[in-house]
Structure 1
Amino acid sequence: MHETVTLSHTASLARLGHALSDETRARVLLALREAPAFPSDLADALGVSRQKLSNHLSCLRGCGLVEGVKEGRNTWYRLSDPHLAGALSDLVQLVLVVDPDCCSGEECTCA
């Protein structure tokens, strides 16, 4: 059994940033913002393999952003904190003007 750790605001934001840095994880969070779901349904809705989705759910659980709820032999997933749905809704309303030469690909070149 893993120890539960409560993170500072800065560390929590860093975890959220890490989760959102991957398009599939961001799509999972946005889907779960709408409603809890079983992994197979999420994989089908997002058009990813079940193995890939499982890896992303594991990351999101580790970051403390989603939680699995056992239901018989199955597990469904939901956002771990109700405030997260509102935060994600606020974030998707952002309009950013970006430098196309910055943060392209995997590495940020802005520094």
Structure 2
Amino acid sequence: MDGLGSKLNRFLNKKSIKYGLPFLVVIVGGSFGLREFSQLRYQFSKVSSVKPSDFKEAGVEIKKPGEVTLETEYEKIKKMDIDNWEQVRGPRPWEEQSS
């Protein structure tokens, strides 16, 4: 019985087994894991997007595509007074909010 234990111990301490076998297990196992994650990606990409009628039911107004442009937003920002402002500290999660 000692002969078998020592042979097994010697076999497991070889560099090719000690380092190579875990490496191969990670490579092969990783490929199976990657396949599962890729399958999830393609499975849920077929899910339909939110329709405008769903937004209206939730009370969210959607602007028309031509209504919001970079130029109109720039004009809004130009009208803002960015030189006079006051820094306001927001509440921390651990601080109690008093109403």
Structure 3
Amino acid sequence: MDFLCSSSVLVEGNSRVFDIDGVSLLAVRRNGKVYLYRNRCPHRGIALNWEAHTVLDPSASLIQCAHHGALFLIESGECVAGPCEGEALQALNCEEDAMGIWLTA
């Protein structure tokens, strides 16, 4: 398991980007649950964020690719609008405990 951050770092309705062994990951907390994905757009294979930890659209209800505007559901990573519609982000397993949020195998 790889430690990502303490739970207080990823507050409700926000996102964070992490680098673990050279792989960029993104996490979003929605309705108390943490969703973790590889930070890579299926359309061009590039990172989704336009600022350090910004991967959400202005309403904070969808993940948005900064480069071409593709929109992804937070809960499943499915692209619902944009050039990669029907594709999905690569979901990763995570756990949250009293110490914080962890990337798991």
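The table below lists the values:
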| read-out | value |
| --- | --- |
| Parent structure of the calculated result 30, given that percent of Cα pairs over 24 Å apart is the read-out and 1, 2, 3 the choices | 1 |
| Answer label among 1, 2, 3 for the case where distance in nm of label points 7 Å out along Cα→Cβ at positions 33 and 65, calculated from the coordinates, equals 2.5 | 3 |
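Read-outs throughout are calculated quantities, based only on the coordinates presented, and are distinct from any laboratory measurement. For clarity, every value in this text was computed on a predicted model and none was experimentally measured. Cβ atoms are built from the backbone, for glycine too; each structure is taken alone.
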